[in-house]
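Following are the structures in question.
Here, each number is a calculation from the coordinates, and none is a lab measurement. Small disclaimer: the values here were computed from a predicted structure and weren't measured. Cβ atoms are built from the backbone, for glycine too; each structure is taken alone.
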Structure I
Amino acid sequence: MPIEYIISHDCPVKRALEGETAFITACTWRMLAKAAKRQARDEDVNFGEVQVVHRFITLDGLTEISEPLTELMRETEKLEALAYHCEDCPACALDETFGCFGTLAYPLSGEVEDWLHFVVDRPWPRRLLRAWRNFFDARQADPARIAQLRSRGEEFLEGKGAWGLHVRAEDDEDGDGLDINADEVLAALFAGGELGGVEALFLLDLMDALDDDVDEEGVEDRPVLEIELDGETAVFALDLYPESTDDPAIIDVKAYLAALFYAAALGVELHVDL
């Protein structure tokens, strides 16, 4: 089972399906049906003969659910009939239809963890040091859960050990800094559950994904995030884009961070199911 996330923006599609959970299930079936149809065509197999097996990997073990492809196609047709509601929807950040929903596949690759190390290994602004401490003091995410995932071999995380490093403040006047590790960074990013504006600012700042050089005259052609910071309104643009040399898993994480940015810009939460 992948990490699933959704921009929790109320819309007619979610209301028609009677809730966010049903919408996520429908999007998952749609994704599985697309992959199964593609494979059936490649192998010249009749759709009516195909059983789609969905593997749910959790800390409790492996569960498999098998459904006929034709049944998934019927469920997908119900969802597709609602796609017109997605036109001009501000929450469709990842795709033109149902683009408020996304996934990150297990296992998270070693390339992702190396990239995270590269990004966070820099001098931090003091606001980021404070935000890191506040986030974990509030126990919003538990790094022990990531350590459990890592202990299961390569089912969840390819990296066999969590890297660690010491980060310091940009001015470094008093030697202030933090010892952090990969499990903490992964927990902050993916184990927070419901991520609102404050958490989004922290995580996007952590990933060096924000640009505060925003046109003050309001002519900025990029989406912007406005948020209260130290008693004043701060404005940021997203400054994180896929590179041609990126590993596909890194591109998926960048898409996740973009969804986090768009959720915060809309004033809604990003809901993450690790």
Structure II
Amino acid sequence: MSPRADILLLKLRQPGALLALLDPPGDADRTTLRQLAQAVIDFGDDRLEEVVGAAVQRIEVQRPYIVSAPYQETQLDTQTMKRVEVAGTSRRFADLLWLDIEATLRLDLVVEAAGSEIQSLTAAEIEGYASLDEFKSRFHYLDLAGFLAERGISTVEELRERARYLLTEIRLKPRPAFDAGDPASRHAATVQLGAIVRDDFDIGAALRALKGVRLELAQSQSVRPELGFGASRRRAASALAAIFPRAGLPGSGMTAAEIEGLFAAEDLLALFADP
């Protein structure tokens, strides 16, 4: 690393400085924190309304990851004297991937849930239909042709003889207006951020470095902090970012928006900081 990158690393190892980079005072929408949350959490049909708080819980500088590599080889079973194929994963200490900064953060989120509560559930047998069209009319929607073809049925008589059919109807309660102040809308999530600190604008090298780490994280057995927002909602082990020197932007031939857009398209973050 260059002296400029080292100075930036020394600065960002302080929780206050890292949080100021992720949550700058002029960003009322907390754009970077939202990107961080969405990189790690699968919100599904729910909507992330707001990030209302953030705190840095842990920072580690120069975090190594040992490279894992799949292997397959033929070995001799000394008891049966037969050759067997062995496959697995080896970890080579000689090849390391490095994150300049790895941080654990707590995010306080306001989330609008997409689902509704069930108001009623009823089930009744379908009876008294005299034609296939009448059978179809009992449903809000039914791909009748597909339904019949899948069962090898061509007449209403065959339909009645083949089975008895139940029609289940579920009614949902009307959704109340979203209330950001409702405690049920508040969630605390623990997420991880990994970052490399660049002293230049070699975008390709930064992308390759982050994608290499992402691949290793996906294969790694390392324990991740508990998400706290439902384990099934985790979409990635960590959000990954490249931190570029803001002062170098004018001479890079690129704008911050262009670089951010490129990284966002790859599910990565691009950040800009001053030493």
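Below, the figures for the structure above:
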{"item": "Structure from which -12500 was derived, helix-only ellipticity at 222 nm (-39500 (n - 2.57) for each DSSP H run of 4 or more, over all residues; to 500), options I, II", "result": "I"}
{"item": "Test item: Rg/Rh (Cα atoms, Kirkwood Rh), for residues 52-99 alone calculated as 1.37, pick one of I, II", "result": "II"}
{"item": "Comparison of I, II by mean count of other Cβ atoms within 10 Å over residues 116-123 - largest value held by", "result": "I"}
{"item": "If volume of the Cα convex hull per residue in Å³ is computed and equals 259, the structure in I, II", "result": "II"}
